[in-house]
Structure 1
């Protein structure tokens, strides 16, 4: 089963959920649960009464979950209108939900399907939004494939129903294409929280990013965390992509050494 999780405490999340229910044949089966079937796969949409980053126990009552998609607001200091995707989990301390040094399983191809749909619809609808990968960050830290599809970055965008509909279609594309896409899964290291290089590569090339370790975390990762990110990617990670200019000079030797230790090939971009 695939689970789509929304939060009643999140305006963007509520609006994205509404657009999913408006556009797809879900039936209400409980007060806060809706169900449908996509390509033979059971799909449920659940409205939670908590912030999604703290939904650490979401899978406790669900057996045999294949994928969790969190539909969520996105906030940033810049306020840039942005549609984004990323895997949740913590490369270091659990400052915003989840578990310290534990990441969720990254569904690289599902995230790429959502990213592609966002980029396509933003262009078709002439919307003033950036589309981007975000690095791996915040909770929850789940033992199933999990991803966030987000609408941001301010309350103005959270109320934008046209943009919410784009995220709704992106989430449902990830559902429909789950286990069907075959792009090579890669690990990203370096660059800012929103990595334009990695985003462009995924949109233009036959690769899909799973976990992304940003510049600010590159100095903090060790062999255990790096192995953890590789092992907790749904698909086999083929190689690492290094945003070489987006890694501090003093961190570059350590990153290369760690990749050699875990036996993962890499390319610099």
Structure 2
């Protein structure tokens, strides 16, 4: 992999991990569109860890509050009066379905589900679901208002993100808005929820990394690009959805799906 290719893939991963348009689909489609050699698992691990660094850095104040209140709540055997501690508990619970889904269905997700036509279908179908949730839900709750039912539904939604084209951020934002959460609050919980899942997957897949991978220039460049663009994606998406809807991303998903079918059939 050359340097420019690694930077492009890192930037795409960073942006699409948090924009509701599916990072997995884009990382599968780019090599297909441009006839690039598959980047391989070690490089994908690096890109996702770059996105994790962005989540930790952007929400560092939240993480301190969540960690402190969670530990105090566990020690005191009560989450009453500690909303940040309760959020920490909900993050752990909501991570379980996604982790199980990744463990059980990794082969299928890396196989026939990465077919371009399959991705075109999931991009469009789950894009329309995002539009429905954005258009018709009441959107009046904040993350601090979350209850166990909300948490479980969002966690189950995240389990579907193993399918390329669904979008982890897209499906969790969709699930949150169906449960009545505001647009920006849905995105905020979705981004926080990404951290434990990406961290767990990164630790599990790190066994495939070698020293030569880690010290290579393309590897490092892709990692840095992913972290930088992920940070910017988080910042500007949260700012954007405070005033606007997700319709722009739905249109993008539908246009991309049509383009995939056209390229495949041509």
Structure 3
């Protein structure tokens, strides 16, 4: 499924006609640097498990989700935020070009995600619901608020409850949105939709715990981005220590494997996700 999505992504990214010397190249750079496509694959696998005939139509929603995620990485790396020089093994946009280009490419991707959703071959009611889910979890109800808290409280340690709030919003909500969007496209019940969203929040927190471990233990080359970079940040490793954070990760993996068994057609996929991404 990754290969099919990658082909769709490359064929459907916007390319504009203008005399700007590098806008189109900058727009595509982060996508062509690679990435796990973790979030769109969550969405696509939900659809494939329950309504496989809608898989091709759901590619548009998966692309919109990846555009939002990619814009967030571009802005996260800006000098005013994390000031990172490397992402997905390639120089960040503000390094390759300049800060203005990076800001505006992020703005374009954020907006174009909803243009992509609006043009998808899904029914109007579904498209409105997908826009609602994506905008809520990426905006002030989710990722944007989390990023604001993350930046504001640098060098100001949070307690564990506050730390989970931060990373639930900054990281987990967009991952949960991927599962929720897939459930809406697949026509699942509101109860099933809520169950997948809740599982996604837990999976998203696990994702952040793993990311904090990677920052503390891997080289820049291994991670494809700057590491040892969370010294001033509110991370699980900084709050709990590396040993305890690894224990928390392993316990959460075990817990989610048990919960994954209740998802029927999705169970084996979730087991695979947990086995391959959280070691």
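Rule-based calculations on the coordinates, nothing more; no lab input. Nothing here was measured: the structure is a model prediction, and the numbers come from that model. Cβ atoms are built from the backbone, for glycine too; each structure is taken alone.
The table for this structure:
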item: Computed 17.4, 55 for Rg and Dmax of the Cα atoms in Å - originating structure among 1, 2, 3; result: 1
item: Ranking 1, 2, 3 by mean count of other Cβ atoms within 10 Å over residues 118-125, the structure that comes out highest; result: 2
item: Source structure (of 1, 2, 3) for helix-only ellipticity at 222 nm (-39500 (n - 2.57) for each DSSP H run of 4 or more, over all residues; to 500), computed value -25500; result: 2
